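Student: Listed after this line are the structures, all set down as structure tokens.
Derivation of every value follows stated rules applied to the coordinates shown; laboratory data play no part. Predicted, not measured: the structure shown is a model, and the values here were computed from it. Cβ atoms are built from the backbone, for glycine too; each structure is taken alone.
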Structure I
Amino acid sequence: MSENIGTSQQTTSSGGVSDFWKKEDYWAVWIGLGLVITALLFWVEGSDFLKSLAVGFPNNWTDFNKILAHLSANAVNFLFLWLGFAILFSLAVKALGHNLGEFLLGFTLLFIASIIIYILGSSKFSNHYNLEAPLWALILGMLITNIFKLPKWFDTSLRTEFYVKTGIVLLGATLPFTKIIQAGPMAFTQATVIAVTTFVTIYFVGTRLLKLDRRFATTLAAGGSICGVSGSIAIGSAVKADKKHVSITISLVVVWAMVMVIFLPFAIKALGIADGPGGAWIGTSEFADAAGMAAAASISEQAIHTFTLMKVVGRDMFIGIWCFFMALISVTQWEKGEGGQRPHASEIWYRFPKFVMGFFVASILTTLIIASSDAKTAASVNANVLSTITVLRNWSFIFTFLCIGLTTRFRDLTSVGWKPFLAFTAGVAINVPLGFVFSTIILNQFWQAIK
């Protein structure tokens, strides 16, 4: 995989003011919250400018000529969408010390590829076979990078972490904070039991049976139990895992996510599992939000709701807690006797993924605005602000998964041997059956009641 993944994780935070401009986490927060606030300001002023830039393609299309006509009619909007993303990301790329020219050229190609992927993901064929745009991005990206040798300069634009962190902050704005309350103690209980059990299983198998580095095993455990790619990146950063180990974990998350996006809907329909419990099972056992959403969407709207409560609210929320917990262990236990000065306790804060805080702030901000508005105003916010943010978020996630695909080289994965695969698979062997038991037996009525 590309060496740019995880690069920023290896720097030790100094805690200075420069951290605000030299960390991708902060830039993801500035850009994500900046877009949310900008969308709100345009809405207050009654302007549709930002909304006009949040363009996509007609869903379930069958006539490609209509797509060409749509592309032609919205060419200016697509141009400004590219320009807006290019400017925002370029500010961060320049501040982070990367080659701006290489980034702009690479990002332009990435954006064009994303348009093609968006078109493919919106077709009737893709909807019928549950091939969402992020899944197309993964598949095509992996095909390209494993067949052709990409130029080295292109790596500058493959900012996987940056795109996913920005997308997560935007996701917070579209996820009502009240969803956390709606999930209730049962949802948190299921998420906690399964996440902890899976994490401990992968870590134990990785360190005790397969003799993997404990930071590597921790990163694998995070990817398999908490939040897939985001969990791998966040926990890997918190414990100072080797960037190659983070890349390997991301590859395993992607591989198993694609397996589950096919297996879980098939199993749910074959076993006659109700939609609510089925969505919860997907939310418990799927490793990537995009792949999980595609799997849930192939079931029903109710499955999407229960999936969201389990995956996004129940599991993804664990990122901050696990980062704090694992950073504490890393600082106070693992780094003893490794040479050099003992890390200061403040390192825990510096390693905490700031984009998670951006996620919460965005969620609380939009939730408070909607909750304090009358029904007509709240509907307007949903239609004009959150819908815009949702489209921008979708673009950010397409960039993310295309980058993951383009940096997932099978020869790199196989070169490290089978130990990481076996450790991660041990977690899968626990995660999927345990999620089935909780979703369809223990909490079956609870999940069926959620619409």
Structure II
Amino acid sequence: MDIIIAGAGRVGFRLAKLLSIKHNVVIIDRNEEALDKIQESLDVLTMPGNVEDPKSYKSLQDKTIDIFIAVTDSDETNLISSIIASEKINVKRKIIRLKNDFFARSSIANKIGITDAVFPYNLTAKSILSLLEFPRANNIKSFLQTSNKLISIRVDNGEEDLSVFKINSKKVKLIGIDSGKKFYIPTEDDKIKSGDMLYLFGEEDDIKQMCKRLNHTMPKNIKNIAIFGADILGIEIAQMLGENGVRIKLIEKDLNKCKKASEILQSSATIINSKYGDFRLYDDEGLKNADMIIASTTNDEENIIKCIEAKEHGVPKVIAINNDIEHYNLMHSLGIVVVRGPKVNAYNSIMEIIGSNAVVNEKHFCGGSALCFVREMSNKDQVIKPLISSGIVSYIVAKDELTIFNDSYIISNTIVVMAFCVRIKEEEARIWINKL
């Protein structure tokens, strides 16, 4: 495919890096220094220019572009650039990143021909909101085609003899284990160790019961939450959580940000103006009584420090927003719950959109080291054959039961085929499920 990326920041670079492996990529930005760095490391065409200026697209005029992706830090720039690009070149599909979720509720994006819009701040806040329903879990993913969930949970229950066989049932399957820094698809006989991160797929109530068995240290319920950082994301998280009846304290050292947060949140959160390094907060403001603390700043190192401080004060659940994927493994190894930050969410969401089609949906998990492919099928009497390959496991969801897909299957009613795989088996799994 021919792809144009407007914006050479962190998200634009990561998209160009992966997409340029298989596609022709052009990246446009007015920051020539950023473009020079990209040119040095990636096989892409860089074009210096203002993405809002029609002249920037002159050399591409009348060409057909499969995908135009706008990922600058400005909503207005992303919207305007997508309009101008479609005026100057023939664009089949437009994907843009937007901070303001007003556009998600309005028809503006649709009216100007945006094919797909991602709202990474909203997605990050929703990821945290889902933890209220699964307080012992680390992350939860939902699917359009099935009510089953994919959740991750760290084993911390004192048991020594857990195995995959003891966890799997008709309604819950263990589809992956992250042990140390390695994610793998387990076999029935594999043993599970304390500290392992398990990825469970199945029916919501059954998974909740399994979570109670696997982890005894996370809170049973989340009612009191402290959030460090009153930038856009911190406020978005506080707004969403506040609408669900939890008590929130928002801590910020910048007085102006405190005032803005107070105006937006009003009585739904207590705003505290304080230096982050002040340990007295845990006693004076009662943060040590929080069920969950969220470090939501744009600085990963600062988020890690805040989480370590909270753990030292006995807070049972600590969450670090991950802004740079390079810090994911470090956060993970420290026993911190890692939630994708807006930039990481933007990248993953756009890659999921590009990887999905009208037949198969794609989702990334485990810091992007694993993928899930989902396909709904309803052709009665059609015979489908499994893919037997290490690093890939697939299931058939039918009549509220999960059946491992390792034999030929005759479709009698609507089913959902789920395939989970490690990153290096991505293409093999994608080709197979699309050809079913």
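Student: Out of I, II, which structure matches 20.6, 64 when Rg and Dmax of the Cα atoms in Å, for residues 70-253 alone is calculated? Please list the in-between numbers first.
Tutor: Working: I: 19.4, 60; II: 20.6, 64.
So the calculation was done on II.
Student: Another question about this same structure. Work out distance in nm of label points 7 Å out along Cα→Cβ at positions 246 and 310 for each of structures I, II, then name the structure with the largest result. Display every interim value, and only then the final one.
Tutor: Details: I: 2.9; II: 0.9.
Biggest value here belongs to I.
Student: Using the calculated result 62, 54, 49 for Cα extents along the principal axes in Å, pick out the matching structure from I, II.
Tutor: Values: I: 62, 54, 49; II: 65, 65, 40.
It traces back to I.
Student: For structures I, II, calculate relative contact order in percent (Cα under 8 Å, 6 or more apart) and state which one comes out highest.
Tutor: Numbers: I: 28; II: 11.
Biggest value here belongs to I.
Student: Work out mean count of other Cβ atoms within 10 Å over residues 22-29 for each of structures I, II, then name the structure with the largest result. Don't skip to the end; give the middle numbers.
Tutor: Values: I: 23.4; II: 20.5.
The maximum falls on structure I.
Student: Still on this model: Supply the structure label, taken from I, II, corresponding to helix-only ellipticity at 222 nm (-39500 (n - 2.57) for each DSSP H run of 4 or more, over all residues; to 500) with the calculated value -9000. Can you show the working numbers first?
Tutor: On the way: I: -22000; II: -9000.
Source structure for this number: II.
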